[in-house]
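Take a look at the structures listed below.
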Structure I
Amino acid sequence: MKPTIAVLGGTGQEGSGLALRWAHAGYSVVIGSRDAPRAEAKAAEIRARLGGCSVEGCDNRRAAERGEIVVLTVPYAAHRPTLETVKDVLAGKLLVDVTVPLMPPQVARVQLPPEGSAAVAAQRLLGAGVKVVSAFQNVSSHLLEDLAASVDCDVLVCGDDKEARAAVVALAAAAGMRGIHGGALANSAAAEALTSVLIFINRRYGLKSSGIRFTGLPEDAEAR
């Protein structure tokens, strides 16, 4: 049985794109939002697009309760407030943190938090009872929304628990991407920082979906 995936902040472009791809891959998805009706509307939109999929919408806390794997895709300003809202229902679960510490208006400049990364900050707030894994920061939402598009981008997966990392590598594969084990959660600083670099590259070269690729890896890298 595939685990139920809750996407907090799932009405945004990144969250809804991931929710769409996982629903398309046959996962049951619960979209969370501060505004439950908005989450319900996004879920209905995905159901209408895919047909026969299991996608529901509700508030963030209810979504976190229902998800076996919880994916956090909120803006950085909402990162800590959202975690505090759902902290007690995340115990024993895997949290995939997609958050990037972007600080408008200088989003094309790297500005990491005092903890070193948003994912490390999440782990410290939630405690050892939650396995936090960092992933998907460098994937363009434009590619996620287009199911016919090839996602020409690797996903750097960082976390202190090897099995939790492997679970997220599998989620990346289900969504049409290659997940790469990136080591300890502290290494998530690299992926979070790269997002600002990619934003600059997109602006400089008139792109929408620049990404990262790791070379020299074997063809079966995802399975290792």
Structure II
Amino acid sequence: MKILAISDEVDPLVYSSNIKNRYGDIDLVLSCGDLPFNYYDFIVSSLNVPLFYVLGNHPPPLQPSRELCWMANDPPGCVNLDDKVIRYKNLIIGGFEGSIRYNNDQWSKQYSNFEMSNKIRRTAPRLLFNKLFRGRALDILATHAPPLGIHDREDPCHRGFKPFLRYMRRYKPKYLIHGHVHLYDRNETWRSRYLDTEVINAYGVRVLEIDD
């Protein structure tokens, strides 16, 4: 299965009239946040594939007619993965939105490590069900922020979540795909391994081929 992973920055090669020529063989799109919903609309309508997403720490730009509807409604053809564990074909996918808490902005998606642990606990019954009846808890975890110590930064805004390390140890996803950390140097690490999980920074755009 071929996945188009996107995050944080609108890529001109994706947001292009040639999108079908470049990415016409994509099976699904996975967004790790901080992207405008009209970008999602364009991708879904152009490629005719589902898009699964989590929100970043910054809310998407609001259109005057929609006011704050982005908080309650998914864009057409898109599924918000936050606090969910779902199946798509043979894949099991889950997700968590937002970044570590670094200020008191009530409109952004920020969580303490304790709050993120609580979000993870809410998905535990479904994960344990999958592990018991499907032989694995999940295949892909989509997050906005990275795990603590993997692809993160030292500044308060871009520090990773410690609970994601426990999540990977316990539930062993094949992939954890995140955004939030911008990469400006081609030599920067964007792919790492943590125990059984491959951790991938999807900043901009990545095309991933995985075994479904």
Structure III
Amino acid sequence: MTAVQDERRAVVLLSGGLDSATVLAEVVHQGYRAYALSVAYGQRHSAELAASEAIAAHFGAAAHQVLTVDVGRFGGSALTDQRIAVPENGADEGIPVTYVPARNTLFLSLALGWAEVLDAEAIFIGVNAVDYSGYPDCRPAFIEAFSALAAVATKSGVEGHGPRIEAPLLTLSKAQIITRGTALGVPWPLTVSCYQADTLGRACGRCDSCRLRREGFMAAGQVDPTRYQ
């Protein structure tokens, strides 16, 4: 498929959290025709998928696909294995049990396939290396490595016009992300960040993701609109 002349297309990985919602808002603000991609990977906090649908609709995404690749069957993460408790006592030392093995590698691979079909010029992902939880696939080195992979793994890449991998939040603090998202009109009440949100999308208020979100709103001088259980 060839993109319509002068139409800029981008695939946006959309989890339903505040980071990816901000990225989608940024992509739309930059004038791209946005194609949102969410993944049902076996996460226990599946309310984020409903949130991603609402956010994609809010920003007028050209399309929103939800793909199912249940890596939760492998286990190995508190986000996919009900036998592993989600930590509630602050960030772990090293790589925490909420790390999902190869998650962002999988997400970017799926986005790369869709981007090539769409002839999209970029793939946007909301990874962050400042206020993050110790995940190895949220670091600049990972983005650089995947960009190099994409350049040699696709027809469009080999032909010299493969999609760029963009991570606009990579070096921002959570407060900076919230400030930017507010300026772009992100509807914060629609977003779900909690690692163990209930079926209505209400946050636990205790996990590391809830802590980072709460501290981010405080540092940004804004009221936290999160709905708690």
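All of the numbers you see were taken from the coordinates with simple rules; none came from a lab. Owing to the predicted nature of the structure, the values given are computational and were not obtained by experimental measurement. Cβ atoms are built from the backbone, for glycine too; each structure is taken alone.
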**Study point:** Answer label among I, II, III for the case where P(r) over Cα pairs in 10 Å bins from 0, in percent, for residues 135-190 alone, calculated from the coordinates, equals 21, 33, 28, 18, 0
**Key:** III
Revision key, fill the gap. Structures I, II, III compared on distance in nm of label points 7 Å out along Cα→Cβ at positions 111 and 159: the greatest is I
